[in-house]
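Undergrad: Down below are the structures I want you to see.
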Structure I
Amino acid sequence: MPTTIITTPQHTLHTNAHHPEQAARIDAIMAALHANPVAGTSFHAARSADMSAIQAVHTPTYVAWLQQRVDRITRLSDLTADTYITPDSVTAARQAAGAACDAIDAVQAGQRAIALGRPPGHHATPSEAMGFCFFNNIAIATRYAQRHHNLRRIAIVDFDIHHGNGTQEAFYGDADVLCISSHSAPLYPFSGSREQMGHGAGHGSTLNIPMQRQSDDVAYLAAYRQVVVPALQRFQPDCLLISAGYDAHWDDPVGNCALSVTGYGQLMQLLIDAAEQLCAGKIVAILEGGYSLRALAASVHTTICQLANQPMRPDTLGPHAGNPHGADQSIAWLCTNHPLLQHTKETHS
């Protein structure tokens, strides 16, 4: 399948060599792709997102405040307790958001796509930067898909180890955007309980899957087969967007779960198969976290192989003994209580 890899040359304008979220992340991915090219892929340098696309998600007050902050500094500084900023961070963040929108354009042109942008986005709320994030790239891409391509029903699946709190907040009352997040709990940002299902017209369009510490390939695959795929089938999206965070890998210094590179490949294949069944194969992956450079590079390479229908390379890092039952409680509860899954509860009773 033709697959476009959206790159962000300006990502290096926002970096801190002493922080987990640094330019070396993208460098490691690109080195792996150049060392082992994936057939059927092409590279495309991202544009910068229009301010109108950003303000479809973020408040004008927040956008202005962020620009004022970068205009007032001359060197690397702290923006929040966990997020640094440089004089050119907004430039890098706008290109990361633009990459996500370019990936939507690529899918509408009949390709699959992955956006390799940073800083990541899924913690950024409409009015706040946090968790290494400034603009919520996947939320911006969602509104772009709806407004520019008339893709009304969008499903977002977030497999970063951290809850996508900003994405959830952006769409918590929206019946046309399904936000699914599998994440370790308790872990930053300490949100994403299974009881959070949306409000008003959006009730049922938020689905959180808290995972226990050390959840491994078996646990994640159980959650995706028994919860994520049935929810997508019930929702019937027009396009599937993936918040592709790789910090649930066992080698990640920030995470506490035990996914392997092979496990990430299996998750992606489930999601690709769902997209083929439900929305004519329209699927986009947008990079979020992942802070072990070797695990990140190998996992993204595997994701691209899956998108391009090419064989995965051997998982040289291997599996890791973990908790195969880490999703069991969430699966059972959600299949009984979540509106998108209640029709499946007999299967798990």
Structure II
Amino acid sequence: MLGSFGWGRAMKRREFIAGIGGAATSFMWPRAARAQQPRKQRVAFVPSGIPADQLTETAGPFWVRRFYETLRGLGYSEGGNLVVERYSAEGRSERFAALAAAVVSSKPDVIVANHNDLIKAFMAATGTIPIVGITTDPIATKLVTNLAHPGGNLTGVSINAGVEIYGKRLQILKEVVPSTAKVASLQSGMWDDTSGALYREAGQHLGITLIVNLTPYVGETQVRRAFADLTQQQFDAAIVDESGSFLALRALIVELAGKHRLPVIYPHRDHVELGGLMAYAPELGELAQRLANDVHQILNGAKPGDIPFYQPNKFQLIINLKAAKALGLNLTPTLVARADEVIE
């Protein structure tokens, strides 16, 4: 009896130990499998004015959609190997510093931002996390000192090739409305004294008086008020700057321009697609692709300071003939033929 009892205890003890070992193996295996999975890379997407819920491949402006499309083509899948954390300053420059600090504290792998002042806030908040920016002229605004080798933790793309583009937009306005003599320039906080002086000088050569309507915070109320003021002051035409805040309100701006019968030249194709008169703009699809490629290089180990900062050399004139007709404008066949794209 004792022998039988001892053997039974030995068997149970071996079964118990085997069970523990099996349980340990089954417990450890998923952990090992998880450890072998690649880490999801994190991109903080932080525009100055576009609402966070519009920063998607389906809801965003044209360049945002192309940015995501390019990332997908490069092998990134949101919810798969990529996490995109969306933020927005909602057009309020007083929030830039706090927003930059909050984003930096979350330690993303790369930050994508626009607006010179917001980018400067990020540069003040971190010298190590890579920043891919969408800027105006990065040299003139002292974001970098060398386009080929930006140095530091910033690279990106510029949305213009310097102040020459402003003069070109004024010239096109003059072609569309030859009697143009008084033009309003709707500007957000991106405006600076150097650009302003050169912009006004370009206007003087064309016989145009350029008056800046500066709106540090761009919201619906401010935009409605601005257009009411332009009508009251009898401006002949208007120009809108490239800021994300104006882009976020593109539908409202196009609506008000039509309501007040004011010819406007825009900096983005999105406005013309929504019924705006015309745009003279860089090929934003190309810029968005370069932006995504910068992110791709950084996520694969490249240093942002070694990636050249890109300034566009291709610009598109896009005209909406239906909008021109609604404004009573007779566009010359020469101008229409010169357009890169005509929306009828």
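Undergrad: 0.55 is what came out when FRET efficiency 1/(1 + (r/R0)^6) of positions 212 and 332 (r between Cβ atoms, R0 = 30 Å, to 0.05) was calculated for one structure; which of I, II is it?
TA: Only one of I, II returns 0.55 for FRET efficiency 1/(1 + (r/R0)^6) of positions 212 and 332 (r between Cβ atoms, R0 = 30 Å, to 0.05), namely II.
Undergrad: So helix-only ellipticity at 222 nm (-39500 (n - 2.57) for each DSSP H run of 4 or more, over all residues; to 500), computed for just one structure, reads -14000; which one of I, II is that?
TA: Matching structure: II.
Undergrad: Ranked by distance in nm of label points 7 Å out along Cα→Cβ at positions 116 and 156, which of I, II sits at the highest value?
TA: I
Undergrad: Going by mean projected area of the Cα convex hull in nm², for residues 220-275 alone, which of structures I, II comes out largest? List each step's numbers first, then the result.
TA: Values: I: 3.9; II: 3.4.
Structure I comes out on top.
Undergrad: Let me ask something else. Of the structures labelled I, II, which one yields 6.9 when mean projected area of the Cα convex hull in nm², for residues 44-147 alone is computed from its coordinates?
TA: II
Undergrad: Out of I, II, which one gives 1.01 for Rg/Rh (Cα atoms, Kirkwood Rh), for residues 68-259 alone as computed from the coordinates?
TA: II
Undergrad: One of I, II was used to compute log10 I(q)/I(0) by the Debye sum over Cα atoms at q = 0.06, 0.07, 0.13, 0.14 Å⁻¹, and the result was -0.18, -0.25, -0.92, -1.09. Which label is that?
TA: The read-out comes from structure I.
Read the figures in this text as sums done on the coordinates, not as results from a lab. Worth saying up front: this structure is predicted, and the values here are computed from it rather than measured. Cβ atoms are built from the backbone, for glycine too; each structure is taken alone.
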